[in-house]
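All of the numbers you see were taken from the coordinates with simple rules; none came from a lab. In this text, all values refer to a predicted model and were calculated from it rather than measured experimentally. Cβ atoms are built from the backbone, for glycine too; each structure is taken alone.
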Structure 1
Amino acid sequence: MRVVAVEPNGFTYSFLLSGCARSGLLREGEQVHGRVLVKGYCSNVFVQTNLVNLYAMAGADFGVGYARRVFDDMGDRNVVSWNSMLAGYMRCGNVDEARRVFDEMMERNVVSWTTMIAGYARNALSACAELGDLRLGRRIHSYIKETLNGKNRSLLISLYNALIHMYASCGVIEEAYEVFRWMPQRSKVSWTTMISAFAKQGYGQEALAIFQLMQSLGAEGARPDEITFIEVLSACSHAGLVNEGRQFFIDMIQSWGIKPRMEHYGCMVDLLSRAGLLDEAHDLIENMPMKPDVAIWGALLGGCRIHKNAELASHVAPKLVAELDPDQAAGYLMLLANAYATAKRWQDVATVKQKMVEMGVKKPAGRSWVQINGVIHDFVAGDTAHKHASSISEMLGKISRQVC
């Protein structure tokens, strides 16, 4: 249009911004926004609504922040503008702000109500996943099927993704896969969530089978990204699939043009370390294009403990300790002490524990939840202030005596 000197109008910019929003092209959308400002279409309600949607769909706090600025500058708003703002807050998990927007709306339609219901359900499913509350998760699943089917397909996709995560976190991987199988439409997140679900439950081969199917489809919605490859490499690590992991790491760079992040290197170091290929893992760390973080040194240290390589652990220790701050030191220092203990280097164990005393760090207390008759009970190791502490200790004593 510009080459043949045809002047774009408000409709042109609206369609351009809509296309950028739907395709996740934030950078290009920002460039269109610049031209909107230059050409004076910033007061057009359709253009402004698509700008709100563009930034709201970008997710994260910065995206919703930009969307809110455009929204607040609008002199005239329609229900679509309000719905875009509502969905943006729900997308980044800010339920309170979403409810505030919903309460302020003068007009609501089925999309408004569906967005709120789906948002609350998605956040409830996340809580169920964290607490392992399978009963409530199943009730929410039934409610979704009865209430929301056919209302808004894009919202249902995100809900189905949350259901997969919830079922996998509760240990019922078969039900997670059933949700995935019967999804009417899948997004990139759907595929990645299913790969992650299989990987975390120890089904490495099944995770890779899903990944192979994802690649074979070749659709834009099924194109793997950097997050997908983190889950794929993690699956290889948990399943001990060293050769496959090496090949996926190479393919990620050469075939998909994805630049490895710290997390990808961390997965590879963990994979090689678990397999006992400690020298290869160490070489990979030394040749990384960025400075390794404590998680990467910790993965190598974990391999040293498993394979009783105290010599390499001694080499890693100074680099690890130098990077630690007291808030995160305890776990890694205990890992180092265990590596020395495995090799029966008791003096080194004592030195590490003395270091912990000097830094003022303690091993964090274990925490667990259990659900009994629909009530979630929270327990912390060593919590003598718990109202049932004496009964708990008595029961633990009985169990310990029976085990012995």
Structure 2
Amino acid sequence: MRIVIAPDKFKGSLSAPEVASALAKGLLSADPDLDVDLVPVADGGEGTLDAAIAAGFSRHVTTVSGPTGEPVEAPIAIRGSKAVIEMALASGLAVLPGGVRKARIASSIGTGELIRFALDRGCTSIVLGVGGSANTDGGAGMLVGLGAALLDDAGTPLPGGGAALADLAWIDLSGLDPRLATTEITLASDVDNPLLGTNGAAAVFGPQKGATPDDVAHLDGALARFVEVLEQELGPRARAQADAPGAGAAGGVGYAALAVLNAQRRPGIDVVLELTGLAEKLDGADLVITGEGSLDEQSLGGKTPLGVAKAAAGMQAIAVCGRTTLTPEQTAAAGFSRVYALTDLELDVGKCIANAGPLLERVGQDIAARLGVGAGVRVGGTE
């Protein structure tokens, strides 16, 4: 029997490769002759780099400017002329010094520096996975990292961060890296928010980055000024892209990517499944196992497990998660024949998180047992 294991990370506990490995260990302990193929995946945000590396991309590391200017060692993944960049590793909340959130001054400059690093290595196709960003700067910092200049009315370069954009007088794009003109950039994002307004980057995501109500109002106004000045440089396209779905992604990095870098936005899960070659690996398989830390209503909106189940249409699919709030009817409609939740094995969520690896091994044993290929240990699950 051939089984494909294609999970996302269990956030705060295990990476996607670790989840896949633990499940495989449990399955193979029940029957060492099983043909098990590990294909860790992600939805375009955190974990995208791990998925690319597991799929055969090579890891390259460079030093870039962190969200508040501190140096950060950030990796990217490269295979041939294609690069995969996980924005959060350069400009994310997780790399803020001491974890202190500074919504007004956090910048996306490191993301631009990572793109330039990929260009220096001959990459002509770049996947930009966004999510977990610390900034609300409209991607202005990213443009600076790529050679643009943002100036006040005295011709002085602005400091980093979204708040400073309120003083923006003009944008000089003449220094933008010329290689971008022949580079295909894919914005991997499921966020469909515009850049501005009550559903925009500052209002919706700013509070998650430490923004107070006053900060949100200031940042939204500053982003509006950014659009106004960029429109003077690029014409009506800059204004139109501010309203485009996904412009508000990653503190507005989606906006700069769409308006200036001519990026194409695609659902993150679709991009990652393509990178990992999941469709080809599912060919001839008997079962696919997927999952994520929390299987809930948000999952039904296009998160990793649903994307994998869709790719495996017509094949038996099992979901494994830390916890689930879905009904049996919802899981069946999503395409899963069974759902295993670690909280069925360990009610204490803290212990679930700390011991996810061994618990996933037990789940793997039980899956094998239910398939009739081993004597494994029976555990709970939803049918």
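For mean count of other Cβ atoms within 10 Å over residues 42-49, which of the structures 1, 2 scores highest? Comparing 1, 2, the top value of mean count of other Cβ atoms within 10 Å over residues 42-49 belongs to 2. Tell me which structure, out of 1, 2, gives 25.9, 88 once Rg and Dmax of the Cα atoms in Å is calculated. The read-out was computed on structure 1.
Across the set 1, 2, distance in nm of label points 7 Å out along Cα→Cβ at positions 10 and 306 reaches its highest value in structure 1.
Can you spot which of 1, 2 the value 19 was calculated from, given it is relative contact order in percent (Cα under 8 Å, 6 or more apart)? List each step's numbers first, then the result.
Working: 1: 6; 2: 19.
The read-out comes from structure 2.
Among the shown structures 1, 2, from which was the value -23000 of helix-only ellipticity at 222 nm (-39500 (n - 2.57) for each DSSP H run of 4 or more, over all residues; to 500) calculated? Source structure for this number: 1.
Taking mean projected area of the Cα convex hull in nm², for residues 242-313 alone as the criterion, the highest value among 1, 2 goes to 2.
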